[in-house]
1. Taking relative contact order in percent (Cα under 8 Å, 6 or more apart) for each of I, II, which is largest?
2. To test your reading of the models, identify which of I, II gives 27, 55, 16, 2 for P(r) over Cα pairs in 10 Å bins from 0, in percent, for residues 180-219 alone when calculated.
3. If percent of Cα pairs over 32 Å apart is calculated from each of I, II, which structure is the one that comes out at 32?
4. Of the structures I, II, report the one carrying the highest value of distance in nm of label points 7 Å out along Cα→Cβ at positions 28 and 68.
5. Work out the source of -15000 here, i.e. which of I, II gives that when helix-only ellipticity at 222 nm (-39500 (n - 2.57) for each DSSP H run of 4 or more, over all residues; to 500) is computed.
6. Thinking only about distance in nm of label points 7 Å out along Cα→Cβ at positions 92 and 116, which of I, II has the largest value?
Structure I
Amino acid sequence: MGFDATNDAGVVVADLEIFHSRPIAPTRRIALGARNLPVGPGPGLGGVLLAGVVAHSAPAIPGDSREALVDVLEMLGRGGRVVQPRARHRLQIDTVGLTLSRQQLVARDHRQLEFDLVTDLGAPLQLALGAVYAAGTLPPGDRDPVIGVLQAALMWERPVDSALISMVLDGRAPNLSALHMWSDPVAWALEILEINEAELERSDRASRKLVQGQFRRFLRDAHPDHGGKDAVAAARIADLTEARRILLTI
């Protein structure tokens, strides 16, 4: 699924619906709803979202229940079936009568990634279990890196912010543009300089001229002296410079 969903403040790049019984209900149930969990290249934006849910929930989960989560992650990592109930909650398909807590990862202004988590309707254990079971629905080849970051998220115990995102992405900058640059640098560079790939299939000289021309055009627009905003000018100029370098070396 593409990055075309929106909320009031940005573009939703990963999304998970967790249904659960009320925290005080005697019957404890969990179900998964709609999911948009991109995992390529792993762990991807879906892995970031699931890690955020787990890391936010973990500090409030009792030790025995946290151990149960570790066991579930290990079972899912081995591709095994998780016998229900687990951690005193039963995973089911039916969502009737359950409360929805929707979890999102959003690209806001300047493509910064931020968590938009609904955490006040369900118990921390319910939300963490929902994220863990969502990881278990991923294809085997995509599941392993996500399971790894969820194991780390269980022990995070720090603010759930850009530092967590960077950890999940193995030190890469916590913004959508940086992730795109890492996964497909040529496509990212073409997008930054607004060049059609077919336009580069001409002679080397013509291609270099096109790249340099687009670079100078956008560099001029980004500069504060020509209306560019001081707060974002440096990042924009850095992106333009890197995009030029990539396209001139292919």
Structure II
Amino acid sequence: MPILVLQDVHKTYQEGETPVPAVRGVSLEVQAGELVALMGPSGCGKSTLLHICGAMDRASAGEVWLEGNRLSGLSDQEMTVLRRRRVGFVFQFFNLLPTLTVLDNIALPRLLDGAPKQETSREARELAGTLGLGDRLGRYPSQLSGGEMQRVALARAIIHKPALVIADEPTGSLDSENGLRILKLFQTLNRESGLTVVLATHSAETAAIAGRILRMRDGRLRFPSTEKETPGTASQTGGAEVTR
């Protein structure tokens, strides 16, 4: 069974009395262990689609299943619990809590879910060491570089062993060196731990790490959802660009 299934998903916002469509009829499946890049220009709807995939927002129409859970059938509270336990998030601007240390920022998802503090602290320390943060545990976000903050955010996103990690422009606030380091961490975690990732980017260089690329424009995927686009040479399918 796929980790994530979207079936004819739409999302429309209201600006006064004017409906503004952000996502228009997207259908796709993401299998366990995939690293998928959602690529497109700013304003194409990719962040909105990510939020729907990660149970942060509800679709206006269509259906979304996450690990077999039909999201439209869940209450807000059930959505919150599912999101907290089964989804990890990495954002462009890190979203770390400034009053918490690195250790506490990493441990936060497990603590919010009621995990024992001592066990969680041990897990956070081990994960921080794996990501090269072992000597930063007592520091605060303001004392870190951008690359270090994003590694903390990545550790926070995976400490609870989520089924799916959502990454929205994860290298957008980093210089090229730190951006490449973050991308390599995503690749390593995907290949060695089977981490399932859907990331959004406007950068072809970032998208190139993925096993599959979905191109988006004007709220729509630009090729049939049954096509498996992978990095490589470009071809044409039904007028839409597909790379293999």
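1. II
2. Source structure: II.
3. Source structure: I.
4. II
5. Label of the source structure: I.
6. Answer by largest value of distance in nm of label points 7 Å out along Cα→Cβ at positions 92 and 116: II.
Coordinate-derived values only; no laboratory data. Because the structure is predicted, anything quoted here is derived from the model rather than measured. Cβ atoms are built from the backbone, for glycine too; each structure is taken alone.
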